[in-house]
Every structure is written in C-alpha cells, then in structure tokens.
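Novice: What follows is a set of structures to go through.
Here, each number is a calculation from the coordinates, and none is a lab measurement. Computed from a prediction, not measured in an experiment: that's the story for all the values here. Cβ atoms are built from the backbone, for glycine too; each structure is taken alone.
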Structure 1
Amino acid sequence: MPRRVDHEERRQEIVEALWRIAAKGGVPAASFREVASEAGVSVSLVQHYFGTKDALMLAALNRLAGQVAARGLAAMEALGERPSPREILETLFEVFMPADDDRRTAMLLFYAFQIAALTDPALARAESLAVPRGLETLLAEQVRRALDLGLVAKNTNPDQEAVVLLSAISGVSLSVLSGQHTLDEGRAAARYMLDRLFTTRPAAHRRRPKETR
C-alpha cells in the first residue's frame, strides 16, 4: 500500500531545498527548476504546492522567520520566571549570534532574504518584516521595564533605544557571520553596549566582593 503523502511535510522539504540553494548562491539562484531538482521532485509539483515563485519565496521567508522566533522564545523561557530586562536583552543578542551551524545557517538565510527584499517586490511585503518588527517591540518593552526598575538613565527613550539595539544585534551578528569579528568579539561588543545602557546592573551581573579572612 503506498505511503500517504504528508502535504505539509512535502512543503517543508521544498522550502528546505530552497534554503540550501539560497545559502550557497543567494536567493536569486533559487529558481523553480533548481528547487525542484534539489528537493527531488518535479517542477509541476513545486508549482502545485506554491503556485508562483513569489509565493514560494514568501513561504520560505515566513517559515524561516517562524523558526527564528521560536528559537528566541525557547531561549527566553529557559531563563526561568521573571528574568531581568538585561538577561532578556543578552539572550536576544545571543539568539542571533551565528554560534553553531543551525544559527549560522539561519542568519545567513535571514540576511540573504533581507538583501533580496531590497530589489524584489514579492519579498518587500509587510510580512517579511514581521521578525524585525516583533523583535523591536520586544526590545522596547524590556528597555521600558528597565526604566521602570531604575536600571537605566531616567531620560532613556525605550522606542529609540530599541531601534539602536536592533541595529546592534543585526550589525554584530553580520560582522561575526562575515568573519570580520570572532564570536567572542561579538559577544564582548554586545556586553559593552548593554553596559552603556544599564546604569545599574542587576545583582546577577555585579561582581561579588572579595571575602575577607
């Protein structure tokens, strides 16, 4: 008896084929024919599931965004109950660091799609900005919490600070991904930026005084 086709699984396989091609040659290299060949299916099957190349590209971007968002949520949940604003911001920097193969590939694809969106109207839709906009909102919320707790300067503007932090996360991640800086240097830059933001460090970040005998 033939195995029943899992259509969602097949869609994911096609999207992952596109990801592999884009990771090697950029998004423009992912034609219907190339994607079908990489996925081991016919071009007509790719068209059956996605209709147009624009729809395929947008689906691939949305699924990538979903994976990145899920990774971020899991990392924040791992902090336990009531993590400090700084702990959350440090975690968000780390989530976007290309520290392992999975994150490196995700970041490579994320930037490949962002670059393609500059000239491809199909990728320049509002949906393509869901992750950066959601991240910016989250950053602003944490800076606002820090402001309420007296951990940052009283004249701090949470919305403007979120724009700066988002730019820093993207810039540091890209510099590590490109090899301009090492992972340790990227993490040090993240700590330096957060040190400048936080006027008072949470207890977890304070140095313990030396014990006296």
Structure 2
Amino acid sequence: MTGPVGKPRVLVFDLDGTLIDSAPDLAQAVNALLAELGKPPLAEAAIRPMIGDGSRLLLTRALAASGIEGSAPMFDRSFERFMIHYLAFIADKTRVYPDVPATLAALQARGHPLGVCTNKPFAPTERVLEAFGLAHFFGAVIGGDSLPQRKPEPEPLLATIAKLGGGAAAMIGDSANDMLCARAANVPGILIPSDYGLPADEADLKIARFADLPAALERL
C-alpha cells in the first residue's frame, strides 16, 4: 500500500459510479429539461451509460437520444437549465456506495493522501461531497472544468496527485475513462466496474467491491 520508499501511496478516486451512484438524480435533471423541451423522459437505464465524460457530453447524448438538434446557443441555454435542475436534485436519490465511508476512513488513517478526479464540474462535485459527508476525506478535488483537459487525458489526474504532494499513486475508477487516464499518466489503475460509461477492457487490478480496495493495494 506504499510507494517505493515507504511513503503511503496517493489515492485518487473517480466520483460518479465509484464513490456515489448519482444516476437517479442526473436522470431526474435530464428529464426535467426534456419536459421543458416538450420531449418524453428517458429511462434511467438509458442514461447510465451516458455518464462519465462530463455533464456537457451527458446532455449532448441525452438530447441526441431524444431527437433534439439545435445551435450552440440553444445547447448552452439547455445546459444552463440542466445544471439548475441537477443542483436542485443533487442529493435527492443519489446514494454513497456501500463501504465507501468506512474504507476511506481506514485508508486515511493509514496515511494515504486522498483526492477526487472527476469529469463532473467542480461546483456540483463539491456540493455532492459535502451533502454526503465525504468532503473531509479529500485533500484535493479536480473537476471537469478545473483544467482545459478532462479524463481520459492525464492532466487532471496528474494535477490531483501534485496537489496531494506527489509520489507513487493509484487511480481508482469504474470505467474505461478512468483506466485510460491512469495509463496516460503512467499510474496504476484499479477498476471497480459499474454500469456507467464505457466498460474498461483492461486495468492493472480489478475488484468487485469498494471494501476490497485495501487488500488490492497490497498487490500493487
């Protein structure tokens, strides 16, 4: 669980699909917008694979699935409305995955610097971490609008690691986006699969439950 010189490894987590199941509230926000646009709702099961590449791409996919095309200004207006709805729904049906708080507490107690690297915009990321009592675990949070780049580009992950003091690190996520980002940053990737985004074909380690993470770190 440590780096090459014995320092506890920096651990960087994805958010949606890894720490929290936010799809129900994202679906509520999407469907509230679609109602305003005179379109029927999309099933939550259809929205889940759209999540993971950031809120703007989620909305792009949802509008396309609803047969909506428009200009850039129309999209910007729709995105603004979507974010208003999402911030209203952000802690309605979202749930923290089992064993997340206890596992984060154990890792923090062992000295691991912890951070979040997500494609969700920074403001709702902070809001949801506070809402579910997770914010105090993390010494660094990088959102999808914190830098010009987003996952799977390596810069957000590298920036998170740097803010946590650098050193040996690992990326923990649930989809191909996270594992590609880890690979691009030359950082081990630990996969906890979900039904968000594109499934990952490869990972340095794959575990079934968040509670398995401490034991998995011993194998890095």
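Novice: Starting from the value 19.2: which structure in 1, 2 was Kirkwood radius over Cα pairs in Å calculated from? Intermediate values should be presented prior to the final figure.
Specialist: Working: 1: 19.2; 2: 17.6.
Derived from 1, not from the others.
Novice: Then there's this: Comparing structures 1, 2 by mean count of other Cβ atoms within 10 Å over residues 23-30, which one has the largest value?
Specialist: Working: 1: 16.1; 2: 23.5.
Result for mean count of other Cβ atoms within 10 Å over residues 23-30 over 1, 2: largest is 2.
Novice: Of structures 1, 2, which gives 19 when relative contact order in percent (Cα under 8 Å, 6 or more apart) is computed from the coordinates? Intermediate values should be presented prior to the final figure.
Specialist: Working: 1: 19; 2: 27.
This figure was derived from 1.
Novice: I have -12000 for helix-only ellipticity at 222 nm (-39500 (n - 2.57) for each DSSP H run of 4 or more, over all residues; to 500), calculated from one of the structures 1, 2. Which structure is it? Walk me through the intermediate numbers first.
Specialist: Details: 1: -22000; 2: -12000.
Comparing all candidates, it corresponds to 2.
Novice: If log10 I(q)/I(0) by the Debye sum over Cα atoms at q = 0.11, 0.16, 0.22, 0.24 Å⁻¹, for residues 79-182 alone is computed to be -0.35, -0.76, -1.36, -1.48, which of 1, 2 is the source? Write out the running numbers ahead of the final one.
Specialist: Values: 1: -0.40, -0.79, -1.20, -1.29; 2: -0.35, -0.76, -1.36, -1.48.
Source structure for this number: 2.
Novice: Starting from the value 13.9: which structure in 1, 2 was mean count of other Cβ atoms within 10 Å over residues 7-14 calculated from?
Specialist: Numbers: 1: 13.9; 2: 23.9.
Corresponding structure: 1.
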